[in-house]
Structure I
Amino acid sequence: MGLKGDLVTMGLEDIFQWLAVGKKTGILELKGLLHTKRVAFHEGRVTSVWSSDPREYLGQYLLAYNRISEEQLREALTAQEDENQLLGRILVSRQLITEAEIRRIVQLKVEESIFDTFLWEVGNFEFFDGQGAQQRSMLLSLDVTGIVLEGARRKDEWQRIRKVVKGGDAVVQAISEAIAEMLPLAPEDADLLSRLDGQKTIDQLVIEMRAPEFKVNKLVFDLHEKGMLRIVHPGGKLGEHSSLHLQRARQLVEKQKLQEAQSELKQILTEQPKSQEATRMLEVVEHLMEESTIDETLVPELAVSIEELMQAQLGPNEAFLATRVNSVWSIKDIISISPFPHDECHAIFAKLLKRGILKLQQMPSGGIQPGNYR
């Protein structure tokens with residue numbers, strides 16, 4: 001028996017409890033504004049999660065917890081393409097991480113991905129009964145009750161946070177005098193505070209720290225409550241109905257109605273110029289409209305000096321990709337370790353090339369082979 005509907009009319013708490021009580025085996029597909037997730041169930045317990053959001057790939061979590069380097073991830077993804085093995089098994093076989101650590105981080109990744117869906121304002125769901133019964137790997141078997149309780153708690157906490165930190169475009173600044181009185185700091189608090197310069201947005205911190213959006217916002221909220229940082233700008237210029245406009249733009253893109261999607265996104269950005277979601281989506285749309293193609297085996301290199309790059313007023317996603325250009329890695333290599341969607345990376349590279357910030361060179365004979373971007 002399948003089940004489908006709107007997350008507004010049937011919440012995740014009810015869906016998960018229905019699956020748990022019925023001891024269902026199958027795949028729950030969740031479609032949000034920008035991403036799709038598939039949660040696998042076996043006899044009412046969660047066994048795995050697939051997400052279209054690159055920020056939720058296992059490699060990104062391993063980088064966030066400093067368990068591997070970007071170079072090690074790139075090499076492992078190259079091996080994954082050649083050997084057709086799970087990323088975790090490749091890293092364990094190379095003794096870069098233990099199996100126990102992989103299990104712990106995989107569980108964290110699965111839980112965080114599900115918790116994120118509890119914060120979605122709109123979305124659809126569909127349960128495919130019996131699908132995925134023979135999973136390739138079943139490392140986990142998580143009880144739904146704990147997931148539902150934590151998801152509901154975060155949903156309530158998110159509402160409290162959003163009264164202070166109103167959006168990803170919020171800007172915060174550390175208060176040195178207050179910090180000095182609170183020493184020593186917890187490692188995560190110290191890490192976040194060290195990154196603040198009074199200009200970075202919350203969205204930029206999420207990218208830099210490779211951390212879930214909720215975690216960064218919660219850290220900022222708690223530090224603000226303790227008086228260790230001030231809100232320079234609360235953000236939140238998206239308005240009450242921004243999600244509906246973004247949803248319409250996404251649907252237009254999926255239907256290849258690119259001109260209409262472009263108009264919708266430009267209207268959003270006229271009213272809310274700091275909308276990161278609309279900006280990223282517009283870059284993808286305009287890239288598709290140009291129908292430009294980039295050979296991913298080519299190696300990008302800087303066409304400007306470091307000083308000129310620093311003054312180029314790049315967005316956070318553009319800066320992330322530009323700072324990974326080392327005249328050795330191919331475009332495919334850089335995309336493989338990026339926390340952004342593949343199409344968005346292509347659009348950014350096209351934009352940087354068009355602006356003359358980057359140029360392309362051929363892959364050296366016998367050089368590093370490009371990695372898999374999945």
Structure II
Amino acid sequence: MVPAFPALSRLLPPPSRSTFLFGPRGTGKSTYAKQVFPDALAIDLRAGPVARSLIAAPERLHDAIDGTAPDTWVVIDEVQRVPALLDVVHQRLDREPQRRFLLTGSSARALHRAGVNLLGGRAGRRIMPPFLAAELGNAFNLSVAQRLGLLPVVWTADDPEQALADYATIAVLDEVRAEATVRQVAGFTRVLEQLALSHGSIISPTAIAQHAYVKKSTVVDWIDLLESMFLVARLDVFTTRPSRRALAAQPKFYFADTGIAMALRPNDAARAMPDAVGAAREGLVYQHLAAWCSTTRDARLWTWRTTAGLEVDFVVETPDELIAVEVKSGPTLRPADRRGLLAFHDEFPDARLIALTDASMPERQGPIHAVPLAAFLRRVVPGDALQ
């Protein structure tokens with residue numbers, strides 16, 4: 001069971017300028033907006049009458065804003081439901097430069113498809129992550145998180161297991177139906193299962209198409225759709241510094257939350273397999289590092305893999321340092337576990353090397369700092385240095 005915990009304040013720093021806050025359904029965007037801007041003018045487009053009124057006449061947003069002070073924040077929830085509102089937002093920014101907006105949404109595709117004005121670079125962009133271990137505090141449990149992920153909509157439910165199952169089988173399909181006409185529902189479900197089996201690894205659209213009995217082009221389109229909805233992401237190979245070794249080109253693939261990947265696996269047996277547990281651990285590290293990079297200036301997250309098979313799970317690049325992170329099962333590091341990190345260190349001697357293990361205490365093995373996985377996740381805090 002998920003341990004009980006009190007109401008949480010998210011660690012994502014409040015924006016200081018107008019910002020798009022994207023993220024999958026259930027990550028807590030609306031709750032976060034209320035927490036950081038409790039006195040904002042809130043426009044909730046999930047409310048049917050509000051959405052209908054603004055779809056009919058987007059300029060009615062002016063009437064709502066006119067009654068507030070120019071320095072009042074305006075929060076528009078699920079802005080992709082009425083894309084034409086962005087033209088009104090742009091007009092207000094021209095008229096009132098001090099006015100600021102927080103625009104939440106679960107799809108960038110809907111906005112791009114509508115061909116609307118995305119504010120011409122006048123708004124920042126953030127991705128709302130699932131819970132971080134540091135936000136859960138003592139309630140964080142590694143084994144539970146590996147199984148259920150860290151979606152707020154799951155962790156705050158009375159029955160987290162059922163909430164996750166419902167999210168995977170209903171919410172994801174509902175979001176997809178709202179985004180595009182997916183006529184091959186059975187085929188799409190089979191593709192989701194294959195993608196879940198590929199969580200934390202390289203994906204082959206050709207192989208997925210063969211297993212799901214659909215066209216490769218269809219698989220590619222569906223992956224693009226899921227990525228535009230922030231449900232999945234592809235992690236590119238680190239290439240911003242020259243390397244003496246030949247590097248692989250294919251990115252790694254992750255679900256935004258490891259719980260979604262676990263829930264979409266075909267059955268309980270597939271969820272209990274050793275590769276599933278390993279992928280879940282790696283996925284938790286991915287979502288924490290991705291959240292940290294998204295709030296750290298000029299930070300980028302990569303993977304690293306050579307054509308000879310040497311690899312490092314994650315490379316965190318900032319203007320100040322380079323950090324290579326490898327996720328391993330078990331309490332000790334075997335020679336094979338160190339090989340990728342040492343090869344990366346040979347290429348980039350200034351890099352800091354971290355191996356995440358099941359050990360109870362941190363230790364040094366040459367240039368490698370072995371750190372307990374749960375302890376590392378608890379110390380991933382936006383705005384703080386990675387330890």
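Since every read-out is calculated from the coordinates, none of them should be taken as a lab result. Computed from a predicted model, the values in this text were never measured in an experiment. Cβ atoms are built from the backbone, for glycine too; each structure is taken alone.
Numbers at a glance
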quantity	calculated
When relative contact order in percent (Cα under 8 Å, 6 or more apart) is computed for each of I, II, the largest belongs to	I
Distance in nm of label points 7 Å out along Cα→Cβ at positions 100 and 276 - structure with the largest value, from I, II	II
Which of I, II yields -11500 [helix-only ellipticity at 222 nm (-39500 (n - 2.57) for each DSSP H run of 4 or more, over all residues; to 500), calculated]	II
Structure (I, II) behind the derived value 18.1 of mean count of other Cβ atoms within 10 Å over residues 12-19	I
When Cα Rg over 2.2 N^0.38 Å, for residues 172-355 alone is computed for each of I, II, the largest belongs to	I
Identity of the structure behind 4.1 (criterion: distance in nm of label points 7 Å out along Cα→Cβ at positions 92 and 284, calculated), options I, II	II
